[in-house]
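Asker: Listed below are the structures to be examined.
What follows draws every value from the coordinates through simple rules; no lab data is involved. Note that the structure is a prediction, hence the values are computed from the model and not measured. Cβ atoms are built from the backbone, for glycine too; each structure is taken alone.
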Structure P
Amino acid sequence: MTGMAWTYILECADGFYYVGSARDLDQRAWEHEIGSGSRFTAKRLPVKLVWAQEFDNIGEAYAMERRLHGWSRAKKAALIAGRFDEVSRLARRGTGRSHETDRKRE
């Protein structure tokens, strides 16, 4: 499959992160906002798009989505904030695998 695509992270009202990929980011974000994007986000409205990266095709976007699913919340937060040195440090430290919906800890 060809065409531009996106990997994105949403922050849900309850602090969970949701990671996804889509060909049309604006459309997909809107679907999540109105509660039809996924069952997971529909129960956690409102959601806010906090990070997105464009790829050349949906296969690359999906591969990035799968990688992000394995990241800890701290590593995702560093990515969202643009703290790439911290992303690298956390990767080297081996923070362990977490689900894409890792809950915010306060």
Structure Q
Amino acid sequence: MSEIDTPPVTKVRPKTERPKLHKVILINDDFTPREFVTAVLKAEFRVNADTANQIMMTAHRKGVCVVAVFTKDVAETKATRATDAGRNAGYPLLFTTEPEE
């Protein structure tokens, strides 16, 4: 019998990447009451009253404020739910998302 030289079998393991993160951004408007904005922040983003007030005031002073960073699906869902809460109450409250760099 002849000897057969076979190369060793190697398995290639695919590298899994961490999911891309997206920022949820609160955009200031002049019509939505501050108390309502803080209530939405507390309800949807599970922040305490002090943090909600700081986020709201930063958006008020600078025009926009990053609320939190999540994976894309979670960020879009939270931004949509928070914006819808404002719309349902008759306010032009707006949250948006963008990729984190």
Structure R
Amino acid sequence: MAWFVLIVSGMLEAVWATALGYADGFRKLIPSLVFFVALALSMAGLAYSVRTISPAIAYVVWVGIGACLTVIYAFLAGTESATPIKVALIIVIIAAIAGLKLVSPEA
């Protein structure tokens, strides 16, 4: 269960990171609300996960998922160019996250 919560929390990290960009310095209400709600849920999920998963591993996985999804969204939205090297490096990060899950003794 902790790994599932951690993955969802990483996804929520991508939500708050993206919402922060749309919030325009917290001058736009809806993106600002999305930012704060997603941030709170993401942090709560990370806190829950570190009760079972090593904090070092949980943090790397959380950040990695959030970073990958944030940049994938930017690729799809057209705000970031999806060059072959960038895509390859994102795949390496995803592979590293999967590898950490495979070698972690935690549930």
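Asker: Computing distance in nm of label points 7 Å out along Cα→Cβ at positions 4 and 84 gives 4.0 for which of P, Q, R? If you can, show how the numbers build up before the last one.
Answerer: Details: P: 2.0; Q: 6.1; R: 4.0.
Computing distance in nm of label points 7 Å out along Cα→Cβ at positions 4 and 84 on every structure in P, Q, R gives 4.0 only for R.
Asker: Which one of P, Q, R has helix-only ellipticity at 222 nm (-39500 (n - 2.57) for each DSSP H run of 4 or more, over all residues; to 500), as calculated from the coordinates, equal to -27500? Please report the intermediate quantities before stating the final value.
Answerer: Numbers: P: -11500; Q: -14000; R: -27500.
Structure R accounts for this read-out.
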